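Asker: Structures follow.
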Structure P
Amino acid sequence: MIDVNELDVGTTLLDILERNSSIDHAVTYVEGENLQRRVPFKDLHARALGILHHLQTAGAQRGDKMIIFLSNNEQFLDGFWAAVAGGITPVPLAVGISDEHRQKLLRVARKLAGDGRPGNGRPGHGRHGYGAPPILYTDAKNLERLEGLAAKLGESEFFAALKARAFLVESITDISRPGKPHRAAADDVAFIQFSSGSTSEPKGVMLTHRNLIANTQGVHSICKFTDDDATLSWMPLTHDMGLIGFHLMMFMSGLPMYLMPTELFVRRPLLWLQAAAKVRATITCSPNFGYRHFLKVLGTRRLEDIDLSRIRMIFNGAEPISVPLCNEFMTTMAHTGLKRSAMYPVYGLAEAALAVSVPAINIDYRWIRANRHKLNIGGAVELNPENPRDALELMCVGQVIKNTEVLIANDAHEALSEGQVGHVLIRGASVSQGYFADAEATAAVIDSSGWLDTGDLAVMHEGGLYIAGRSKEIIFVNGQNYYPYDLENIAQRAPGLDLNKVVAAGIAKPGSQGEELVIFVLHRGSMQEFAPTAAAVSRLINEHTGLEVAEVVPTKRIPKTTSGKVQRHLLEQSYIDAEFAADLEELAALRASSGAGHTEAQGLEARLQSICETALPGKKIGVDDNLFEIGASSLKLIEIHESVDRDFPGKIDLTELFDYPTIAQLAKHLEGKLAAPAPV
């Protein structure tokens with residue numbers, strides 16, 4: 001393996017790619033229980049250069065930006081390394097299963113082209129008001145769906161320019177001829193990581209080769225990677241933990257790695273640890289969402305005949321860490337030999353090139369019990385409150401890594417003492433210098449002394465870092481972060497609503513293991529009048545983000561500060577205190593009664609109804625009910641599609657559930673597929 005601490009300051013990702021070509025390790029793509037494809041490091045290097053030749057033949061030049069829009073891990077990494085080798089800047093974007101992901105791509109593409117619209121950070125040029133669009137590295141199916149959305153949004157003219165620079169992976173046949181690599185400088189941007197906002201202007205974190213190598217050195221100095229290590233990850237490569245933490249960081253260290261598609265984990269979560277045992281992985285990862293999903297599917301069973309004693313670290317980050325969930329997971333899996341010290345809570349963000357703090361190895365994770373009402377900025381944290389209801393468990397996320405500085409500060413960015421709650425500010429060789437073509441957003445987070453405000457709040461206690469909350473009010477659901485105003489923008493599309501009548505909040509009830517999404521809507525009429533609005537809001541958010549809305553709550557007032565800022569915490573506390581319980585019970589009764597008169601489903605509709613009701617236990621689903629209105633999250637849609645595909649192999653694509661969201665519509669569409677003659 002490579003000792004990353006010995007890398008000099010001028011090292012780049014291309015240097016690592018070339019050096020690793022002489023190491024006898026591989027990236028192994030896990031596609032099923034007994035389905036793997038092994039790509040040796042030397043082949044990864046050769047394939048990158050071979051694909052680079054095709055990109056350069058198609059007109060790609062160093063300095064170009066290249067959006068990678070692929071769900072296949074192998075195709076993604078081949079394209080990523082081809083771009084890196086040619087001095088082309090990769091821009092990974094999640095494909096997802098909804099139009100919101102494709103709409104985000106169009107917004108990012110315009111930003112990369114510098115189209116001159118407000119907020120894009122630089123003037124446009126050219127006849128259409130934008131510069132040369134980025135290269136779009138994708139496949140034919142995704143390109144077709146993008147084209148359809150662009151036409152619907154009135155973006156056909158811009159899409160035509162983008163399509164002209166599209167490079168389809170299906171066009172790659174012969175990669176025997178290498179392209180011409182470009183020697184980047186350490187301070188050149190290696191790739192751009194865009195934020196996950198759904199309707200807001202996405203922000204692109206610029207990460208240099210130096211940032212990535214410095215961060216890897218910082219993590220390596222504590223984690224002590226060795227030749228005995230092997231890694232396994234199901235995190236998406238469009239996520240910083242997936243791409244940086246479990247590919248680039250491990251690749252820089254020269255470790256063998258196994259990559260599992262996120263969609264495979266979602267469908268078969270138990271395969272994650274079964275595969276870890278089979279390949280003898282020592283390092284893996286999961287946020288809260290993954291542990292909850294794994295335990296839910298496992299139920300009362302035990303994973304028999306697997307040995308997880310080799311695992312020494314399960315990186316746990318990407319969202320606030322639940323102490324009870326960690327305890328439940330580790331207790332449940334203790335019979336496999338999984339050591340308690342393997343749970344490895346960490347803290348980081350894309351702006352830090354991933355990691356800010358990690359724990360010492362081979363020690364049990366630890367936490368504090370703080371008074372949730374005494375976590376004000378500048379205030380001293382109160383430990384072990386007398387009333388259990390006041391106790392908020394905060395996980396220790398370790399010590400600050402080298403090459404990164406952390407300052408816990410007050411609102412004026414003045415240092416606070418240990419034990420005081422404050423803003424988490426970071427700077428150092430690992431930290432990004434800002435956002436692509438967005439000087440305003442960069443200036444908003446980086447001060448004159450170079451400190452970057454993470455938006456998080458934390459306290460240092462006995463040398464360990466404890467994240468206490470977030471000043472940006474980010475909502476964390478299913479391992480992803482969502483901004484309230486994004487969700488509010490979507491919800492206000494419901495008839496009769498506007499932005500001032502909607503408040504989105506992530507609420508963790510006492511004793512729960514994570515947040516649930518609750519939407520508050522200003523309403524002063526009857527519940528019968530409110531029911532259609534609640535259904536529309538739930539459907540819109542499900543449809544556009546894949547998120548399940550726990551409740552749409554009618555509220556007679558939206559509390560605000562004197563300056564007009566919404567006081568979300570007051571609504572959240574009222575919800576926790578069950579002040580809306582009577583209205584919500586009436587709404588539930590109205591929903592139940594509205595479904596009582598449904599026509600009995602027959603034939604194919606009955607089969608699909610059974611599949612949907614199995615995936616959504618406790619819900620009676622009529623053939624004309626919209627799945628998004630009744631709370632079908634992305635996970636539930638995947639589960640429904642898996643069952644449909646098992647009964648009718650290859651007939652329905654997952655994305656078609658968005659086009660035919662009722663049982664009646666889907667049944668009619670499926671009937672047409674079944675009646676169509678088989679291809680010759």
Structure Q
Amino acid sequence: MKKIIQSAKLFILGFSIFLFPLFFLNTTQEFFITNKLYLLSFGALLLLLASTFHLLFSKKLSWSSRPFDGSVVLFLLAVALSVLISSPNKIQALLNPNFGLVMLLSLTVLYFYLSRNNIAIKQYSNITIFSSFFLSLTTILFFFQPFKNTPFPTSLQFLKNASFTPMGSQLDLAIFLGFIVVYQVVSVILSERSESKDLAKRKIIFNFSLLTFNLLALFLTLYSLLKTIPASSSQLQTSILLPPFRLSWYAAVETLKAPLTALFGVGVDNFSSMFTAIKDVFYNQSALWQVNSFSVGRSSLLHIMTETGLFGLVAFGLLLFNVFQSIRKQWSNETMKQSISSFVYLFICLLFFPPSLPIFFLLFVTLAVINHAPTDDIQEKSLDFSGLVPIYLGTVIVAFVIIAAAGYLLGRTYAAEHYFKRSLDGYIHNNAKEVYDNQRQAILLNPYIERFRINFAQTNLMIANNIASKAQSNGSNKTNESNLTDQDRQTITQAIQAAISEAKAAVTLNSQKAENWENLAAIYRNVLAVAQGADSWTVSAYQRAIILDPQNPIYRLNLGGVYYTLKDYNQATSMFQQAASLKPDWANAHYNLAWASFQKADYQLAASEMQNVLNLIDPKTNKTDYDQAQKDLEEFKKKLPTTTGEATQSGQLQQQQLSLPQQPSNQVEPKIELPKTASPEAK
């Protein structure tokens with residue numbers, strides 16, 4: 001039985017390492033990282049289950065102490081404390097695939113088992129080589145789009161994408177292939193120093209062939225990453241979006257201003273709330289300005305400090321320090337130079353790239369390989385339960401219960417992801433019932449995921465709008481009450497209340513995220529025409545979003561749009577002025593300000609702002625918008641005692657979309673009265 005259990009552990013370890021870069025399923029919204037997380041999580045549970053069976057049959061518990069163990073556990077403890085103390089949405093913090101507690105727990109289990117399995121360590125090189133071969137083969141194959149004209153079903157359309165990779169993102173693929181290339185370069189160098197010339201020659205040929213193959217895949221990946229970067233920074237067309245280093249640094253430093261966040265950070269899965277708080281006006285002048293927030297920092301080290309505080313950063317720094325100390329002691333050991341060089345490469349990636357599951361996977365596997373090297377610090381211990389039957393049985397039962405409970409909960413969360421994916425398929429099939437039922441089931445299985453709640457809110461709003469639009473009178477924006485049955489009115493009321501309830505639930509899960517408040521405001525804004533009292537809640541929710549993201553011109557423009565539709569032109573003008581001040585080269589902000597000023601009879605300001613619109617639009621690329629603004633300016637000039645100057649053509653921004661706030665078209669009379677619990681405070 002002992003041999004069977006050991007073989008099972010070896011298989012799980014080898015299978016996890018080999019399959020990790022290649023594993024993906026189209027059963028969840030995000031095909032790649034989500035499924036890799038669950039692959040590692042269930043793999044870790046199987047390893048623990050195998051050890052529990054070993055304890056059951058042998059009645060002995062054996063373990064060994066190695067140099068990095070304490071540092072790894074300390075870092076895991078720091079992340080756990082950050083989740084417990086600081087994270088607003090603790091379940092989402094657990095399940096965050098790029099830097100969450102479940103991810104780190106799974107990798108820690110993988111590290112402990114791998115660093116103590118001699119056979120797995122010896123086979124690590126072969127497993128990595130074979131896995132990288134298939135990954136590189138896939139990369140090269142899909143670069144040339146072999147299935148471009150293949151009539152795939154909707155669920156397989158992703159196979160036509162030239163940038164498709166089992167790793168998920170091109171950046172993760174480049175980092176992973178870079179790791180393999182560094183590993184193989186050192187392998188080629190070490191092969192040349194081998195005592196056996198024949199063996200060295202065969203190894204060099206084999207390793208050099210694989211190295212060439214992986215280098216080609218890495219080159220194609222880097223080409224895919226860089227080819228879409230425009231010459232001008234005024235347009236956002238990059239294939240990968242990364243937050244600026246400057247703001248990532250500001251976010252990390254900002255945590256030091258309060259004792260609690262200085263120690264434990266803002267909480268795992270909460271980087272975006274800090275990012276919106278420290279954004280400045282210079283961000284609005286960059287090509288990233290329409291990206292309201294980022295969920296990760298530019299540097300993994302800065303991200304760790306922001307979300308887990310000084311405790312997390314010091315714990316992680318201590319782990320890195322211990323590794324470098326081990327490197328110094330073992331540098332003369334040539335068989336370790338592959339792993340040591342790979343670790344240095346990973347350290348550079350941690351400095352310059354955001355945290356991701358592939359980076360941490362490579363890091364923990366490399367730690368296990370380095371930690372396996374012979375050292376005087378290793379201590380073997382064991383505990384015999386033969387004479388302690390009650391303790392022995394209790395330990396086994398508790399272990400089985402914990403593993404079963406963890407497996408059940410992980411299964412529920414994965415099933416929720418699967419149902420949510422099915423709901424998105426319902427949008428493709430234009431099946432509203434499929435969308436509604438599957439999103440509802442996803443929330444029943446896991447009610448703590450904010451995007452589930454946000455999407456379900458929007459689905460309920462869509463249902464209400466669809467029913468109202470079917471009863472719309474010919475040529476009128478209002479819905480004739482006589483065209484609505486009692487069932488229709490009841491359904492509209494229930495759908496609107498459900499939309500508000502779900503949007504409020506997202507706010508309750510994390511009230512520190514501005515985008516959650518903005519979503520709630522958007523729901524209220526969409527029911528202004530049918531829900532009495534929605535105007536005050538809309539304004540209040542937008543104000544909360546602005547407090548959390550004070551440098552965001554889009555939120556201020558949207559709030560100004562609400563005031564505009566309510567014919568409160570003084571407040572609308574103020575909001576549009578603030579939006580234009582935050583983003584001076586945003587033509588649409590000036591366009592809305594011009595019309596709000598016109599409506600309040602401030603014709604001089606209206607004409608001046610419309611002139612600014614013309615100055616910002618390139619008539620060659622945006623002729624329709626330019627002509628409309630010019631036409632509006634001529635109308636404004638008629639209200640002036642004197643004419644203004646002619647428009648210049650600076651063309652500072654391209655592809656502008658000029659639009660004024662619109663009153664929601666579907667209206668129900670009399671309006672539905674919102675319950676008092678519709679307050680955006682989400683209490």
Structure R
Amino acid sequence: MTGVNWIALAFVIVTILATIGLGIYATGMAKSASDFFVAGRGVNVFWNASAISGEYLSAASFMGIAGLIMKNGYDALWYPVGYATGYLFLLLFIAGPLRRFGAYTIPDFAEGRFNSPWMRKIAVIVVLLIGFFYTMPQMKAAGVTLGAILAWPYWAGIVVVGAVITFNVALGGMKGITFVQGFQYWLKVFAISVPIFILCSVFGGYNSTLGAALDEPKEVPRVDRDTPLQFKGKVSAPANAVSFSSVGPTTLLFPKGAHILKVSPVRKPQPGEAPMPAQDYPSTGTLPDGSNGYVIPPGGAYTARPWTVVKDGKPVMKDGWPLLTAPKIEFYDPTAAILKEGALAPNAPPNGKWIAPFGPMTSKYDNPLLYTYSLIIALVCGTAGLPHILVRFYTNPDGRSAKRTTLWVMVLIGVFYLFPAVWGVLGRANLPAMYANNSTDLAVIKLPTALPNKLLGQILSGITSAGAFAAFMSTFSGLLVSMSSALAHDIYGKMIRPHATSDERTAAFKVSAVLLGAIAILLGLRIESFDIAMLVGWAFAIAAASYFPLLLLGSWWRGLTRHGAAAGMLVGGLLSLGAIACTMFADLKWITLDVSPFVRTLMEQPAIWGVPLSIATMVIVSLATQGALPKDVDTKMLRLHAPEELGLSKNYIEH
């Protein structure tokens with residue numbers, strides 16, 4: 001096989017074997033339903049904190065944050081800040097009460113808190129929605145990582161990794177993955193930290209690299225050698241689009257020619273503005289499907305030149321200077337090209353825009369402050385509403401240990417998040433060609449290969465590849481346990497066969513894991529063009545608008561009724577899901593969204609309205625239905641908050 005990084009492959013194989021080996025070892029201790037669902041409620045504080053951190057530090061943390069910082073700059077720093085800050089909410093408001101309730105799953109809590117079986121049904125639906133949304137970025141990470149290591153097609157990596165993780169979860173349940181995820185946290189910390197110290201000693205440190213960018217705010221990264229590129233076709237839209245820089249001209253050579261579907265300005269023309277100059281279009285021609293497009297012959301080239309935006313015969317001014325834009329081209333089919341030495345990297349923002357707040361990520365719809373606040377709300381509140389994370393607190397012996405676990409998690413993930421930003425900054429300075437290929441998510445895998453010492457580069461790339469595998473394997477394992485528990489325990493064990501034995505529920509768990517693993521693989525095949533961290537951010541937004549209000553109000557307000565809780569979860573969660581789905585479909589060009597930039601911002605980042613809407617709905621409906629309060633609501637609230645020493649707490653599920 002050509003293009004295979006054999007050293008990286010060896011590291012990945014060792015990681016997979018260690019994962020399977022630990023899972024098999026832990027299977028010997030997973031005998032009961034309690035072991036499968038909550039690891040027998042006997043995991044100590046430090047190991048559970050390691051396991052939670054391992055599960056939480058997903059592909060979005062290991063690969064996505066570095067890639068998003070490289071792609072969009074300053075604004076992407078809100079992701080690690082929000083991810084870490086969310087645990088403060090958990091520590092203060094949710095971890096202790098949730099563990100004292102002593103359920104197996106969050107749907108257990110929903111039913112037990114309100115004495116309402118149909119609350120369990122609603123909660124199960126939300127678990128599956130959040131879970132499937134969160135599995136998609138893990139699958140994308142698997143596809144692109146194996147593609148980078150083995151030159152495999154995207155789908156192959158998804159199928160292989162999905163099958164391995166599904167096998168591991170079906171084998172050992174929560175008991176098995178607890179050991180695996182604790183090990184994987186420490187592997188990820190090693191893989192994200194040790195290589196970066198070596199890279200900084202060769203490429204220069206974080207501060208010096210940022211300083212160089214600040215000195216030239218209008219400059220765009222340039223490739224330092226002739227660089228081969230491979231662009232995707234229209235089936236991978238919007239990843240088939242290439243935006244050129246307004247800083248200067250950029251030329252692409254096409255050894256085998258090119259079929260171009262569309263050419264348009266990077267900046268969407270406003271009413272009255274002059275169209276793109278005719279000389280910036282390639283020659284028109286007929287595409288392979290017979291439609292009209294643009295054709296560049298074999299050996300031909302395309303030069304993208306910036307031009308001044310003109311309206312009513314006068315230049316459009318911005319910040320006292322004429323506004324410049326450049327072409328964007330969309331390829332019809334997969335196309336090979338060469339970016340000449342010294343050329344500006346396509347798709348890369350200028351240094352000044354990249355390094356300052358309100359850059360290309362938050363200002364793309366001209367509402368950067370709104371976008372930023374909504375993103376922060378999604379990340380902070382969403383962390384406190386992720387069912388696969390919350391269920392882990394049931395594995396602690398008691399509420400006090402659950403709170404101590406949360407405190408340790410804040411420390412462990414805080415240490416990890418010191419490093420992704422450094423990867424993103426060094427990736428921009430040393431591998432600008434990744435902008436052109438829309439592959440910035442691979443910064444932690446590809447950056448070591450830019451070292452002059454190729455053997456050392458392959459070794460470091462192998463270490464980071466192993467860390468990437470640990471990231472998406474641990475998170476996908478936790479998601480699969482959470483969703484399988486929802487099917488096996490909540491649907492099968494509580495709705496379909498309430499009198500099922502422990503062995504029958506365990507068997508249902510294994511069947512559910514296989515079924516849900518297959519669905520996750522199919523979903524992963526459809527999201528190749530989306531940024532990993534963006535996908536995870538959307539899962540957080542849905543969790544923030546559904547589970548977070550349920551757990552916050554359900555733990556602290558005795559007046560919350562089942563009608564209010566159900567209405568708030570459905571209104572906030574489903575409307576947020578609908579807005580995000582429409583955004584995704586529009587980006588994939590399955591639908592056309594003709595809405596204002598303000599509305600588009602609210603659709604792409606719905607937490608700023610979804611969370612208040614959900615909470616307000618819960619409060620209003622609950623106040624109108626106070627007659628539906630459980631008769632034992634005071635006892636339940638006492639169980640949620642009374643210290644264990646008083647002897648008032650007991651597990652909702654005992655076996």
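None of the figures in this text is laboratory data; all of them are computed from the coordinates on show. A quick note: this is a predicted structure, and the numbers were derived from the prediction, not measured. Cβ atoms are built from the backbone, for glycine too; each structure is taken alone.
Asker: With FRET efficiency 1/(1 + (r/R0)^6) of positions 44 and 436 (r between Cβ atoms, R0 = 35 Å, to 0.05) derived from the coordinates and found to be 0.10, which of P, Q, R does the value describe?
Answerer: R
Asker: Work out which structure the value -10500 belongs to, where helix-only ellipticity at 222 nm (-39500 (n - 2.57) for each DSSP H run of 4 or more, over all residues; to 500) was derived from one of P, Q, R.
Answerer: Attributed to the structure labelled P.
Asker: Once mean count of other Cβ atoms within 10 Å over residues 516-523 is calculated for every structure in P, Q, R, which label goes with the largest value?
Answerer: When mean count of other Cβ atoms within 10 Å over residues 516-523 is computed for each of P, Q, R, structure Q gives the biggest number.
Asker: Thinking of P, Q, R, which structure, once relative contact order in percent (Cα under 8 Å, 6 or more apart) is computed, gives back 14?
Answerer: Q
Asker: Suppose log10 I(q)/I(0) by the Debye sum over Cα atoms at q = 0.07, 0.08, 0.11 Å⁻¹ works out to -0.46, -0.60, -1.07; of P, Q, R, which structure was it derived from?
Answerer: Corresponding structure: R.
Asker: From P, Q, R, which structure was mean count of other Cβ atoms within 10 Å over residues 60-67 = 19.5 calculated on?
Answerer: P
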